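What follows is a group of structures, each given as structure tokens.
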Structure 1
Amino acid sequence: MRWMGPTGTEGRHSIGDVAELTGVAPGTLRAWETRYGVVSPSRTSTAYRSYSDDDVEVVRRMRVLVDSGIPARRAARMAGEASPVTAQESPGGPVAPGTPATAGSPLADHGTLTRVAARFDPVALQQALDEAFSLASVDRVIDDWLMPSLGVLGAAWEAGDVDVAGEHFVSSAVMRRLAALFEASGAQGPRVLVGLPPGSRHELPVLAFAVCLLRAGLDVLYLGPDVPLDSWPAVVRASAPRAVVISAAHSRDVEAASSTAEVLHDAGVPVVYVGGHAAGDVTGATPLPARLSSAAQLVRSALR
């Protein structure tokens, strides 16, 4: 995909055009240029900045990296070194945001985290996360690479191919990355509570979903795992959410999730959503699609 400039000339863009195309404010663009040298736009005869298509792609990669929690100075270096394939393109042409990664793409390799877990390599682990989040939008990386990769890792642990310590080693790093993404996303829009029913501790998918909800334009209050039944009404009174999202990852979570949904409805919550493999068995809650970005857009559309 190539963009056309405001005069119809391919490949040149004003700072306002770049801000609109990338979602990065003009002031931030100027700061990234002067502080980190992320791009070096040419100047027009009237001294205005003029950005190339390649400059736009570098800025887009820079934004993805910064949003994922990578420090700006390091992100600038990575953005300049990364492949020119964009977040929504592949060598074969444009890729829709919900399109799975094609074979041969690093996002299609779901065994990376499992291999890293087996050898306890912290440098390789951070490099794998950095590379993945530099290649596409945060939502797409979560859906097409992170969640499938964690599934492969879990299966390897259950099969005895990866030690539990290796699984914890990777999961902790992923949790830190997701937490950084959560903190980097601004709260706005209708309020949504996200948390796990009592006894449920399968936290990575719900934290990833909280990130997707924030990026979809919702104000998320994240409560984490194992929230007692009698705690939910107090949070509802204090925060007045438009909706609550819980999860039932396993059949053993269904009873607690159903009880949580009942307590939430009694507390006046208009709608309760539930995700996870056992979501269809939970009473009193609306099951969500398995793809997290699609589920986030469903919640956003319902609340807006």
Structure 2
Amino acid sequence: MLFWARKTALRASKIDIKPPTAQADRTGLALVTIVRDEAPYIGDWLRFHALAGVTDFFIYDNQSSDQTIEIAKSFASLNITIIPWALDTSSHKPKMVLPRQILAYCHAISNFGGAFRWMGFIDIDEYLVPKNDNTILESLTKLEHFTNISLPWVMFGHGGHDTMPTSPVPFCYTERASHQTGKLLNFKCIVDPCDVTQVSTHKFETKTMGAKTANMNGAVAWNKTRGTAGFTTTDGLQLNHYYLRSRAEMEQKISGPAVSGTEHSKRKAAILEKAAQIEKMATLDTSATSFLQRHAILTGDDLRKAVL
């Protein structure tokens, strides 16, 4: 089929960007996320990452109708920037959808990136967990000469919950897939925003490293070959992806809209396939609660009192 004869628009999978100028006093780690109706989860997510040393949060609100933004604004001790992000955009010639998540990441880098050494791009169901250190920045210390760090998903299951539990996510879900391969393997990134030249949801390119990226052990691979056993590691810093949550929440996830714009039937099939793989051979993983214990957080109530 000729390009001009297509009945549906293509989707941009990556967007080129001019990196911002680095401020002389730039420092720290900022997290960027795009949200929609995450009221039950956003408070604990902010608390956890504040304990992990995140200095700033940039929250792109994709038309939330619940209390997500009000809850985020209630954290007076944190540097939180809320950006309304009701975008539905495409180019005209050629016809191509410009994904709102990638555009949000570009906006964050261009407008705020100059102030930070690192920027991480994750979702509310993803937690950055220092395995041995007290903060994420401590875990990144030995990687200062890199500008693009890739962290593989560690996919967590239902944890025996049929309905949404009342305790924070890290205390409720401690069983994960025993492997990080196939459909269960993807990456999120922490980058030097002042070096980024190309942006996507799961991979970046930088001036210094081009289309290459490093893992937490300092091994370097092409973006296209990150999925090899020699590169995939959870050493140092682990990306816990609480993908399923309770069974009721998984059903809600299946029926709800996707930020990526994926067609519903394909999205449903993909979620169910991943769920079956995660639950088939689950293994115990207490990395998140072990991190919290190092901060004297022993219960869900402790976490919810820790950062206000």
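Points to keep in mind about this one:
- Among 1, 2, structure where helix-only ellipticity at 222 nm (-39500 (n - 2.57) for each DSSP H run of 4 or more, over all residues; to 500) as derived comes to -15000: 1
- Look at Rg/Rh (Cα atoms, Kirkwood Rh), for residues 164-219 alone for each of 1, 2: the largest one is in 2.
- Structure responsible for 17.2, with mean projected area of the Cα convex hull in nm² calculated and labels 1, 2 on offer: 1
- Here mean count of other Cβ atoms within 10 Å over residues 156-163 was derived from just one of the structures 1, 2, and that gives 17.4; the source is 2.
- Structures 1, 2, by distance in nm of label points 7 Å out along Cα→Cβ at positions 28 and 60: label with the highest value: 2
- Taking relative contact order in percent (Cα under 8 Å, 6 or more apart) as the criterion, the top-ranked structure out of 1, 2 is 2, with the highest value.
Laboratory data are not the source of any read-out in this text; all were calculated from the coordinates shown. Only a predicted model underlies this, so the values are computations on that prediction, with no experimental measurement involved. Cβ atoms are built from the backbone, for glycine too; each structure is taken alone.
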